[in-house]
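Engineer: Following this line, the structures themselves.
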Structure I
Amino acid sequence: MMQQIKQYYKLEEFLNSQLQSHQVLHISLNNQSIDAIGASDLDSALANCTNLQNLTLNLSGNQIGAIGTSGLGSSLVNCSNLSNLTLILIGNQIGALGASGLGSALANCTNLSNLAIDLSCNDILDDGASGLGSFLVNCTKLSNLTLDLSYNEIGANGALCLGSALANCTNLSNLALDFCGNEIRAIGAQGLCSALANCTNLSKLALNLRGNQIGTIGAQDLCTALANYINLSNLTLNLRQNQINQKQQELKVQSKCLKSKKLVIFKIKFQ
């Protein structure tokens, strides 16, 4: 029997709904001037959705901040059956503290198998990327993970720490990481890709590294690391705006990836 999807576009409507009846829930509250207080009301309601299995929550363009974000994650701990979660939190002034707090809370959602988080444009910096990753290790059932960390002023250290943390998520089979518009440079890109090689079940990987000052040598090094993934069959790589400007340079980078033994689907963008 197919579960009914309940959809809400106003906070008040959701607060007044039959909370314990929800199993599949889509809540779209983007651009509604919700602050930490409004987020607290939402958190209290979500904590009572004890039968929830699948949640998509869009809070983009609000002002929930670090406190609101951490509280949001904590509220989901009561949803012990939650296995599929999508959080869209673009532009909410979350910062490093909020990203780490969210990760800390989600670490207690031990049944998550599919997780997608969009934290783009939130100034989470290196500490936020590192903190988020370090806690996700506790989600041992994760098989599909999507993280959008674009435009967050993340440097090489943040990328390295996130990669090292995710390397311990040994059940990951599908991973999408978006680092567009950060500053991870060659050392961060190469370190990230080297660390993720420890995700031995990874078969599908999408990396958006657009605009990170990686350069030709850095791109070659990261592709050399990717070629060592033992089960990778599907790779999508965005290297636009990374100072790789000549066709000969592009071919050198591409050839490094093509040394991967199991790669079947390969897409790469330079320009």
Structure II
Amino acid sequence: LPGEHHVIFAEVDGNFPNHHPDPTEESNLADLKRLVTKNNLDFGLAFDGDGDRIGAVDALGRVIWGDQILSILVEPALREHPGAAIVADVKSSQALFDRITTLGGEAVMAPTGHSLMKTAMTRTGAPLGGELSGHLFFAGDYYGFDDAAYAAVRLIRAVHLSGQSLTALHDAMPALVATPDLRFPVDDAEKFAVVDAVVARLARDGAVVDLTDGARVTTPEGWWLLRASNTQAMLTVRAEARTDDALASLLAAVDAHLAACGVTRA
């Protein structure tokens, strides 16, 4: 690719002497942020250990999360596939689903998990899908799986086609505050029962709940999600709102529902 490129930590070492290769942990992106801002680069890219997840930072060193990367990829995808379905996992920002709809696409919410995402894409014929975790899936003119190197090229292309910088695209996104994926231990034998109990309480309260994967609850303040991990003895919580106070209110609601089930977020 033309341009000025810098590579860090290119030597393969399974001991991970620099940091764990997880681009969803902001602390793992500290060296990339420093490199980008020090050298006045347009943006930086990060990959996980097996090359199927991507992370990014803009010229100011701000993290572009997986659902935000997907939001940037949506416009060229829908230009090439008008009216197509775009799949995003249940943890993704509401701003992403709204953007897909605004651009004339069909916003499809899917359970978290790469096999579940690929199933949803096949079912809907979606050319593009992605998760908050940085798994991005390309069908249509690609093979339908998550490939971080290919995702990087597609992101570079999308930024070029926009005629703007990645930083400008980031600035144009709705100003929202959100938690990371908050995980806390709950026994495997109990985690699904806890979610079911919370869902029952929400139904009694007349809450607006999406049951795609756990319970995603929409309120005037924003939304929150409670789901059981597919792979660990964990429950996960995520929430998004327009203000810090609203976010705190959403988390307080989650904690109240968990407390009624005898569970506390550690």
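Just so it is clear, none of the values below were taken in a lab; they were calculated from the coordinates. These numbers were taken from a predicted model, which means no experiment stands behind them. Cβ atoms are built from the backbone, for glycine too; each structure is taken alone.
Engineer: Starting from the value 3.8: which structure in I, II was distance in nm of label points 7 Å out along Cα→Cβ at positions 47 and 167 calculated from?
Structural biologist: Values: I: 3.8; II: 2.7.
Corresponding structure: I.
Engineer: Determine which structure produced the value 2.6 for distance in nm of label points 7 Å out along Cα→Cβ at positions 95 and 159, calculated from the coordinates; the candidates are I, II.
Structural biologist: Values: I: 2.6; II: 1.7.
Attributed to the structure labelled I.
Engineer: Then there is this: Thinking of I, II, which structure, once P(r) over Cα pairs in 10 Å bins from 0, in percent is computed, gives back 7, 28, 34, 23, 7, 1? Intermediate values should be presented prior to the final figure.
Structural biologist: Numbers: I: 7, 30, 32, 20, 9, 1, 0; II: 7, 28, 34, 23, 7, 1.
Structure II accounts for this read-out.
Engineer: In terms of Kirkwood radius over Cα pairs in Å, for residues 119-238 alone, which of structures I, II is highest? Please list the in-between numbers first.
Structural biologist: Details: I: 13.8; II: 17.2.
With respect to Kirkwood radius over Cα pairs in Å, for residues 119-238 alone, the highest-scoring structure among I, II is II.
Engineer: Also, quick follow-up: Work out the source of 11.4, 30 here, i.e. which of I, II gives that when Rg and Dmax of the Cα atoms in Å, for residues 15-86 alone is computed. Mind dumping the intermediate values first?
Structural biologist: Working: I: 11.4, 30; II: 14.3, 46.
Going through each structure in turn, the value belongs to I.
Engineer: With mean count of other Cβ atoms within 10 Å over residues 143-150 derived from the coordinates and found to be 20.5, which of I, II does the value describe?
Structural biologist: Working: I: 20.5; II: 16.8.
Structure of origin is I.
Engineer: While we're looking at this one, here's another question. Rank structures I, II by relative contact order in percent (Cα under 8 Å, 6 or more apart) and report only the one at the top, that is, the highest. The partial results should precede the final answer.
Structural biologist: Details: I: 11; II: 14.
Going through I, II one by one, relative contact order in percent (Cα under 8 Å, 6 or more apart) is largest in II.
Engineer: Another question about this same structure. Match the computed value 2.2 of distance in nm of label points 7 Å out along Cα→Cβ at positions 55 and 191 to one of the structures I, II, and report its label.
Structural biologist: Numbers: I: 3.3; II: 2.2.
For distance in nm of label points 7 Å out along Cα→Cβ at positions 55 and 191, the value 2.2 is produced by structure II.
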